[in-house]
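Student: Structures given as structure tokens follow.
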Structure 1
Amino acid sequence: MKALTNILLVTILTGQFAIAQAPYNMSFDSVDMISELEESTVAATNFADYSILTTAINTKYSEIGSGLFKGKLMMVSSKKIGAIGNGTDSNTGQPYTDLFCIDIKKDGQLKRPLLFSRMLNTKDNEGQVAFTEDEETIYFTRSTRENSKNFQLFKANLQENSAGNWINIQRLDVSSDFHSVENPFIKDNVLYFASDKLGGFGGFDLYSAEINEDGTLKEAVNLGDKVNSDKDEKYPFLTKEGKYLYFSSTGHETVGGYDVFASRVANGNFKTPKNLGSEFNSKGNEIAFFLTKDNQGYVSSDKDSKEGTFDIYRFYKEDIKQLIKGIVVDAETQIPLPNAEIILVDEEGREIGRQITNDKAEYDFPVVPFDAYTITVMKEGFKDSVIEFEADKGSRFTYNKNLELNPTKATIVEVEDKTIIDIENIYFDFDKWTIKDESTISLNKVVDILTGNPEMRININAHTDNKGTKSYNLDLSENRAAAAMKYLISKGIDANRLISHGYGESELLIDCDKDCTKAEDQINRRIEFVIIK
């Protein structure tokens, strides 16, 4: 029985690849078990929570979104307004497609599809379109009735002061009778498209080509094996800031046929694509994803169709919030280290945040799922630490990460007329002389110097700020000097090598009367370890 189960499982999983090759004709009954097996992993990779709603313009024919023009939604559809009897495409079983434009309501709902242009709509198949930023040039795709699977790429210019007259229609050199060019998208004067041309990784790949001044294209560049697979990648869309490339694929880990994926773009490189998750992608096909605002957009899907026709859906998304938090600690003792500075930088070198750890040595930063960061930690008396971190979860999550620092060694330096053991400041709680845990790390550096120089003797001189009375500050400084001396003795240093003395506020480094800032007060509050010659 176990052997039979294994054979059935292998047969089902092997069948997945054959099914994915024909996403428009698949029988979903045969992939139910596959989806159940995959759903637990795909569902864990969501970037955001999505609300997906239908639109009012969907019919029994295919409707596929294709970006915006003059604030209206562009659509490719096989519905033929006023053109009954135009014929049926044998490859889709539907009428040949035209371009439409649609009004968008404030809530994202769609209304009144109208034929886009009598100059661009023909009796052939019209495909996806893209516009330059000034909306003066259109790049569009078209396939003939004789070879309806093979789309060619064209461009046209909007005639000046016209009501939608597109002129100078030109077929671009990237087109060929031997491969298809589909799904154009423009970002920063670069045209992205899908093609099954030779030299790719298999099926349809995504490419980019810079646009020349005359509107023609430079040589196309494959987006690489992070994005492209041995199956199909189509419908590229880059976010406004260029941080993410969204596209549809049958070749990466999918819920159904074509799923929408997002690839983080960092320093011009694409990271491994992540599935938007089973909340967004269905067992059917999701294509033509694009955002119209940061938190809303449109996608086309055949998930509710038994005939394989596509409808346009509007969606709203709420980005998933994540947090990285923890404490900064000494690497050896794990003692918490307040007042450490932490800088969080993203993959492109942009500073995301900067913090100083609080009295409990705590820090926290918001992070984005699947982004990578560099964390730099700095503190006086410690070596800077640089840590690489990736937010590798796809749900609401808090990453707990303690950041470790290694102390620097103390040095012997000449300061004015004194020779001192140079370490960072020793900290005490306000109005107290108990040695704080973090300061024992600093005092251990003095222990190391004294242990390595057994003949060395030192004065331990404590100073305060000028807050409070002079007599109080003098007593406080003497108690703090004595506390430091007591600690050194506890670590095996002979008491005869040590002399403690309190100076109160008599030797301020910054004489700012009673208006000192907190930083100036901190400089004045110090302990010096002066070597007796």
Structure 2
Amino acid sequence: MRFIKGAVRALRNAIANMDTLVTLGTLSAYVFSVLVLAHVFGGNVFFDSSAAIITFVLIGRYLETGLKLRVSSTMRELARLYPRSVRVIRGSVETEVPVNEVKPGDIAIVKEGEVIPVDGYVDGGEGYVDESVMTGEPRPRHRGGVGDLVLAGTVLTRGGYLRIRVTRSGEYAFITQVIKQARQAQSLRLPIQSLVDRVASYFTWFVIAAGAVTFVAWYLLGAPIYVAVLHMASVLVIACPCALGLATPISVVAGTNNALKHGILIRDSRAIELSPRIRAIAFDKTGTLTRGGRFEVISVIGDEKALYYAAVAERGGSEHPIARAILERAREVYGEIPGADNYDTIPGMGIIAQWNGLTIGVGNGKLVKGFEAVINSEIEGKVRESVDNGYTVVYVIVNNEVLGGAIVLGDTLRPETPAVINELRRMGMVPVIVTGDRAEAARVVARKLGIEHVYAGLTPDEKADVIKELKSKVGVVAMVGDGINDAVALKTADIGIAMGVGTDVAKMAGDVVLLDSDLIKVISFIKLSRKILSNIRFNVLYAFIYNAVLIPIAAGAVPGLTIS
């Protein structure tokens, strides 16, 4: 009855579908068998054929539904992981409240083995967090520095304890948005799917016509009527427009689900169809190609000992990214660094420390003027050259003298960035930098990566204009970014790819979101898209070959072959 109802609904809309073919095939065999039983015709009965056809079609639909449920398992897993309550500090007392009642700024407590129930930043404690459900990365990551980002749905596997300052919870948490957007993406249709569905609809009418021609042909050739009915029913049932209809959606659902398991959220499935045609891929610089706010020591101008003195001063407790970069480099060179006897931070200038009877200053040109320190012309010339090349420079002053010079720092590239750029070139895409940062800083990054096309010092609208220009010159353009100033360009590009640790505005503008901001996943997305489209093409080709071979056999048009 479910097939008959489906066929009737289709008929009312002047269309034909798989239900139409199953209904015509099974009812023709069934009605014919009833007439044979009533001695209206001679011949054999085919009640078993009708029952077998319905059984096999239902088995097929059962398998199809099972596949759809399996490929949606990631979303169910994410939803199941999300806790319903959270422990927070209220008035110096730890209390458990529903997760939807937690407000930004609250302090949440998570203990070893528990699922983190909110988005936020570490405020105290430390531990290793399993983020595999969000990123696909199986190895837990250490989270313990104040300001480290943690996300709801991840698990504190070991380490014991985290205090988290809440930024989002409940329906606003990142995991909730991922689940919602992933479900929406899986229901979206590729342009190719509409074409295939249209072909499948026409194909059904063709099969009905082929069934009618088969019956008439056999009847006119003088075959017994039951033989004509048998071949007609075989044609109607052997044809499979549902294979065409399923060729695209099953591939898209499976592909988007596979992407999500590996930390790639495809918000708009149209990106899948466009990605193999990408000719240029534009990158924001800060926070995308680089770590954003993470510096590394490039060189020391003058006396190398300047690095040691600077690290001693900075070890006093500065959390500034420049201070962290100096300390990391100094520990690599000198090992453990002693702390200053005392220190004082001067906003907008730098830091002053006392150590072993020495006064050490680390900072910018204003600090040098404040100390009235002497800088020789050779050092000053190298400093100007470094600044012109886009680097950040800090002076090291010891007892009112610029000790041999200064420390040159640069924005740190993501570790995976060079490999990603090289692979994109190998795949035939042109990498481009589109940034609001200074031209000098952008050129430094471009030189490191061998990128020829650099657009710097741009406003958000100017970034979008560059994307439009690239589209008119080369064709399909993708944009990768993380900030509010990238949102317009992400929307303007044929495919917008947003970094997961970026701003919400950027993520909402992106067609694809890299949940853990690993640039390698740009490559993974493009390769996965190619696999999905290749699978769709194979499915469509297979369905056509299947029907082209078996329909003539079912009609009895191939001598010596028949399908009952």
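All of the numbers you see were taken from the coordinates with simple rules; none came from a lab. Fair warning: this is a prediction, and the values are worked out from it, not measured in the lab. Cβ atoms are built from the backbone, for glycine too; each structure is taken alone.
Student: Kindly point out which one of 1, 2 the value 15.5 was derived from, the read-out being mean count of other Cβ atoms within 10 Å over residues 391-398.
Tutor: Only structure 1 yields this read-out.
Student: Continuing with this model, one more query. Ranked on Cα Rg over 2.2 N^0.38 Å, for residues 87-150 alone, which label among 1, 2 comes first with the largest value?
Tutor: 1
Student: Starting from the value 20.5, 70: which structure in 1, 2 was Rg and Dmax of the Cα atoms in Å, for residues 231-382 alone calculated from?
Tutor: Considering all the candidates, the number was obtained from 1.
Student: Here Cα Rg over 2.2 N^0.38 Å, for residues 47-214 alone has been calculated and equals 1.59, so which of 1, 2 was it run on?
Tutor: 2
Student: Match the computed value 10 of relative contact order in percent (Cα under 8 Å, 6 or more apart) to one of the structures 1, 2, and report its label.
Tutor: 1
Student: Still on this structure, I have one more. Can you spot which of 1, 2 the value 92 was calculated from, given it is volume of the Cα convex hull per residue in Å³, for residues 455-518 alone?
Tutor: That value comes from structure 1.
Student: Where does the value -16000 come from, among 1, 2, when helix-only ellipticity at 222 nm (-39500 (n - 2.57) for each DSSP H run of 4 or more, over all residues; to 500) is the thing being computed?
Tutor: 2
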